[in-house]
Structure 1
Amino acid sequence: MLPRRYFETKDHLGADMTAPVIETERMILRKPMATDEPVFAKFLMSDRAQFVGGPATRGRAWRAFAHLVGQWEMRGYGVLTMLERGTRAVIGSCGYFHPAELTEPEISWSIWDIDFEGRGLATEAALACRSHAYAKLGWRTVTSNIDVDNARSIALAERLGCHIEKTYVEQTPEGTFDVHLFRHPGPERTA
């Protein structure tokens with residue numbers, strides 16, 4: 001399933017940027033902006049963020065958001081903000097996460113606003129991002145690294161056709177976690 005539309009964005013001076021805008025039936029995914037940060041911070045400071053480093057302090061939430069934005073400069077790809085198509089309300093994030101401790105990029109997803117949970121939006125966004133990774137970035141494989149206790153994300157990975165390749169211990173500044181590395185089906189199986 002390819003996204004409905006893909007195009008490069010322009011900054012306020014008209015310069016080409018590497019961040020795509022991906023449109024799906026119900027969403028627009030675009031590079032994170034400063035105006036998204038309060039919704040992200042509210043999420044990361046809550047118990048709902050237990051599998052992605054939360055609950056965090058306000059300062060750590062701000063730094064975590066800056067990390068998402070900064071990855072675009074460091075890697076040329078990164079996580080995208082999910083917006084509801086009609087209202088442009090911030091839903092959450094989905095895209096390519098690749099901090100230094102990971103040997104390859106992963107597709108990650110988080111619903112930041114609880115009002116958008118349970119609607120299949122993370123699945124829709126992950127499918128669009130995976131299609132983009134294969135069709136536009138030329139990737140032949142991609143992973144998703146999920147805490148072994150995160151039942152909802154594990155179920156989503158399974159809906160995406162992923163399989164557990166290995167389980168490992170991840171050490172982050174937030175602590176030590178047991179993680180399943182899920183391997184997504186390659187482009188030849190998802191076309």
Structure 2
Amino acid sequence: MEKILVVDDNADICQSLTFLFDHAGYKAEVFLDSGDFLKNYQPCSNACLLLDIRMPRIGGLMVLQEIKKLHQELPVIMMTAHGDIRIAVQAMKLGAYDFIMKPFNIEDVIAVIKSALQLASAQLQKPLIHYAGFFAALSPREREIIKRISNGQLNKIIAAELGVSITTVDIYRARILKKMQAASWAELIKIYWRLELESNG
């Protein structure tokens with residue numbers, strides 16, 4: 001059975017999520033304290049982490065950094081009631097799969113979790129070199145657009161700075177996604193950062 005790890009200092013949220021995940025067919029394991037989670041976490045397959053970004057003692061971004069050292073392939077979904085683009089981009093760069101805002105619809109959360117677990121499974125089967133060849137075949141403009149999107153730039157900003165229309169940016173985005181054989185832009189951004197880390201390492 002797939003496991004959902006929940007780290008949130010709000011006991012009511014943890015209780016509600018446990019009930020909802022159990023009902024959806026997942027095994028839920030909750031932690032009200034981020035320190036306790038880091039102390040007791042054991043890497044496992046078929047799991048996903050739902051992590052609150054604002055917690056006492058050890059914040060979510062720090063937990064994310066530490067957990068990625070232990071288990072790089074564990075999909076992590078950040079959640080917060082006070083998010084912004086800067087924090088979202090920072091979390092994604094640290095390896096988060098997605099970023100959701102409270103209050104959230106449980107069906108939307110389940111959909112994100114399913115997608116995250118599917119991506120984690122696919123990444124185990126596809127080595128990074130699988131994507132490196134696709135990336136090398138992109139045009140300089142396509143690589144520039146990936147870079148800008150990964151840095152959190154909106155389509156309208158990219159269009160203005162490159163001197164093209166928003167529609168043209170949309171066309172580039174669709175073309176890039178197809179060439180890279182990625183299921184979503186969330187997946188593609190992670191691939192891009194993995195490629196960047198390897199090239200700079």
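Each reported figure results from applying straightforward, stated rules to the coordinates on display, with no laboratory input. Every value quoted in this text rests on a predicted model; they were computed, and no experiment measured them. Cβ atoms are built from the backbone, for glycine too; each structure is taken alone.
Annotations for the structure displayed:
- helix-only ellipticity at 222 nm (-39500 (n - 2.57) for each DSSP H run of 4 or more, over all residues; to 500) derived as -8500 - corresponding label from 1, 2: 1
- At a computed 2.6 (distance in nm of label points 7 Å out along Cα→Cβ at positions 19 and 147), which of 1, 2: 1
- For P(r) over Cα pairs in 5 Å bins from 0, in percent computed as 1, 7, 15, 19, 19, 15, 11, 8, 4, 1, 0, the structure of 1, 2 it came from: 2
- Origin of the derived value 0.90 (FRET efficiency 1/(1 + (r/R0)^6) of positions 43 and 139 (r between Cβ atoms, R0 = 41 Å, to 0.05); candidates 1, 2): 1
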